[in-house]
1. To which of P, Q does the computed value -20000 (helix-only ellipticity at 222 nm (-39500 (n - 2.57) for each DSSP H run of 4 or more, over all residues; to 500)) belong?
2. P, Q: which one has Cα Rg over 2.2 N^0.38 Å, for residues 3-42 alone, as calculated, at 1.12?
3. On mean count of other Cβ atoms within 10 Å over residues 19-26, which of the structures labelled P, Q is highest?
4. One of P, Q was used to calculate Rg and Dmax of the Cα atoms in Å, for residues 27-66 alone, giving 9.7, 26; which?
5. If semi-axes √(5λ) of the Cα gyration tensor in Å comes out at 24, 16, 9 when worked out from the coordinates, which of P, Q was used?
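Readers should treat all values here as calculations from the given coordinates under stated rules, not as data from a laboratory. Predicted, not measured: the structure shown is a model, and the values here were computed from it. Cβ atoms are built from the backbone, for glycine too; each structure is taken alone.
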Structure P
Amino acid sequence: STAAHDQTVKLAAYERHGVKEYWLVHPADRIVTVYSWANGGYSRPAISEFEGTLTSNAVPMISIDWARIVARLPENPP
């Protein structure tokens, strides 16, 4: 599946190439998993619910207002 590919193949490739931050957004579960670079690799991921605002540590001008996203999601995702 795409999610499995994102969590294994892409994650390893991004880490290998030093991508400073990698977000995996899970709309059905309404959570986001954020991998951040620390000490030469990704640290333990931070998992957050779609609440408040999430700002990128790598690119601080990127900020997501989850209320605006959730308002566009279906009530009962497939």
Structure Q
Amino acid sequence: RIEDNQLALRYARELRINTTSGVVPNWARQLELFVYEDLGELETAQILLGGLIESGEITENNEINFLMSRLLLSREGISDE
């Protein structure tokens, strides 16, 4: 676990930008969403999620529903852990 959130964000962004699906698992390429969530930057996470869906990076309905519901719960202050 990285304790430096800005470093974690940088690594997560690099994973998303510099890797392709199939080479790196989708969950690893989506880590940036969770780092933004941890930082409390939920609007940024939602915008990024929308971009990933629009670009076709995320296509599975179950995955989209999971990510959207997780961000919604975070926005409402409800932990799913």
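1. Clearly, the read-out refers to Q.
2. Q
3. When mean count of other Cβ atoms within 10 Å over residues 19-26 is calculated for P, Q, structure P comes out on top.
4. Q
5. This figure was derived from P.
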